[in-house]
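Every number here is computed from the coordinates shown, using simple stated rules; none is lab data. Being a predicted model, the structure only gives us computed values, none of them experimental. Cβ atoms are built from the backbone, for glycine too; each structure is taken alone.
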Structure P
């Protein structure tokens, strides 16, 4: 039995067969023939749901809704009505009813509504676990046959689909099993990247990547329409799938794609490459005064607008009607919203939105945020809540009303790191937790991909003997000095720069205004 039921209908005596039917199914039903008596019962008893007749003498069903909610906001209301008039349905739904049933009611309708409203979570959980048990073996077998970058992207999306479905499941045993599958996938993915990444940068058969995505995808959209290019820094694929419904309130999705972030999967490298349309060493060569290596002072992403203007010029696109905005805090976000009319006539409006990156770093440095974000599930939830109440969503709504096509993407993802790996470097070694660059590096071979010739991967060299190492799976790089303190500080935090499905395979979607 899933809670007590209150049935309010002025002809409730005629509903005796339905009530007996529900009682035989294990439900406890209290019948009452007027709203006043119903309100008195609600004051003294706990009901999970009430069936409420819309058309009654005295206080009508629609009038009763706010009275019931005032006494018990948690009670679910199912409106029973013989009217199909649209305005009545809109008024009822706007008054927060959970469901409605059209007269004449039948037992199947009633039972379905009860299961949907009182047992949905339980039924979803049971079905999810059963489906995953059936799919578990298939996922394990598929992993043995994943060979191409397309297959890896599809496999990753299957894993994410299960992760999101498990957000509604209380049974941690199966969610933990799924995490084990993802860890094994990341181990194999690391080997795949080691074997193929260099060839991608030098050959023709490669995925869309940071330095090619603007040319391959965005250019065509800019040539056809006004475009709002929204780059949400550090947006993982699972987070995009969570917040996507917020954007499709105002837009219809016309295509969904992915691309592979370059290495390191860090803002300094990946985002500069996106806007420049070039790999890091090519940017350094073309803009020697605007590229700063890891060990050099200076804002590493200060010149994205200039890089984009240069790429647009090379692609034959005019940048005269391009506006570039970087939102780093809520005050500027509100300012962009208030001044949106100043930008609505631009052919290309670029907004870099930095919230998720700030949030992931805050988990490391802020105790309260650290407690709020306990795992990927809570990270997804907090991301959704932020965007749902953000000024950015209002900006997107205005963009839709102004006729902007919307392109949403990111520069790289992030991973929840769990396992430390010791690394030793000199004073010039970079400080990132998922990759290091320097001339004197000692490390655990199995935990990283080491690059002795950075130029082969189009990476700048701080000096002639510089090398790069990239952490794989959910490793993070820790120094032996103060090792325990270092490990405790960074374990179970979000980091990026290394090699994982979460960091490397990122979303790219195109949407049109409704």
Structure Q
């Protein structure tokens, strides 16, 4: 419904109450409705799921249409990202938010900072989704509120052209609401626990759930050692639980991202059930590291399996875990991904130990032999040393091509001594184009950085502390924070406005008319930033 139609319809409604509602302004109601476009988290989930589905189809037509996101640990952070994106690019198209389980554990748990091992309260995950969307909705309300104020000024000055331009802009306002890909870890328990948490996350607004194939009670960060995977049937039960949650809540095109940690996980807690040769259980067990049993007297409470007609004993560690054969990680990743797509997954996530396009592509090529439109979500992780990895990739490429690399030491390539070299420049160019190149070559539909603001917050705080508490004093804040905010047009320089003070003033005027005691008067120091 257009802004003008909303005013007219509301006016008719008010007129039907025989004057008792005459204190209500139809235009104020229309404004409040526009500022509160999404009534529930499910409204948001349905809206954003449709966005992701359109984006996935666009990527299938042209891999240049890849998508991106940054990880968030607070609603304010997510809000400021989207405000910045709209400011710099004019559109939120193909740009999402990522909810990182790592950052929830490290920054949102009542226990204090925790490692990424699913020890944090699982309720903190849907709570953060709800918080993110609360802040994004407030960004809508703030932006529209400023447009309404401009509309009032245009009317007061009799500028009909500006008035119509602003009404058109209000009718075509692009919301800050974007898809959130939300990390449900390994499901926080059994399939029923996964289903219950998935419902809470979807009700909060999540249109995409990312779930990994690790054992819940042994879950590790994807870039740490000691990862333990589960047999496919255990994992697929949780995938189905997520799908049931989406369908129950009427988000029929919700997205499930299945993550495999098999590349870096050499352990399993269980031997898979197999009902026939070649089934998923048999395939999973085929990668177990085993010794052939030739003497039954050596079996002492051990598990044995039949492999090609031979009796084999999987190697069991003192931890009671079983290990896979070395060098099978890539094969297991391919098997995991195909099994996930065969059973309702929409997108894949392969956790790797380094950002190497050909390594990723070598697995995706095999997956696409079975599922030609297989697409990945990829973690552009801060756990990687991007500088060192790409300098080493260039070093290796130069060496293979016969180019002289005698002036470089491969293990020292992170050194500042090499920062101004041709090798470093080529490595930086590969980093710059990594997302574009990987989208085209390796089937990566969505690039995300899991922990960006964790690091930016630490870096900026360190710089401010060094200057403010040092010789720079107050200039350390003014020069490098406030003045930079003013020069760069950062919305938060007017922090009262960002917190909702002007929205509150508008409401006071709606409710009390000329009697409203508003905060944004002549003595408000935020007026110093008007220019």
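Out of P, Q, which one gives 2.6 for distance in nm of label points 7 Å out along Cα→Cβ at positions 194 and 378 as computed from the coordinates? Structure Q accounts for this read-out. Computing mean count of other Cβ atoms within 10 Å over residues 138-145 across structures P, Q gives 12.0 for structure P.
Which structure, out of P, Q, was percent of Cα pairs over 32 Å apart, for residues 210-441 alone derived from, given a value of 21? Among P, Q, the structure yielding 21 for percent of Cα pairs over 32 Å apart, for residues 210-441 alone is P.
The value 15.2 for mean count of other Cβ atoms within 10 Å over residues 162-169 was derived from one model only; which of P, Q is it? Answer for the origin of the read-out: Q.
Here mean count of other Cβ atoms within 10 Å over residues 18-25 was calculated and came to 11.1; which of the structures P, Q was it taken from? It must be structure Q, since only it matches.
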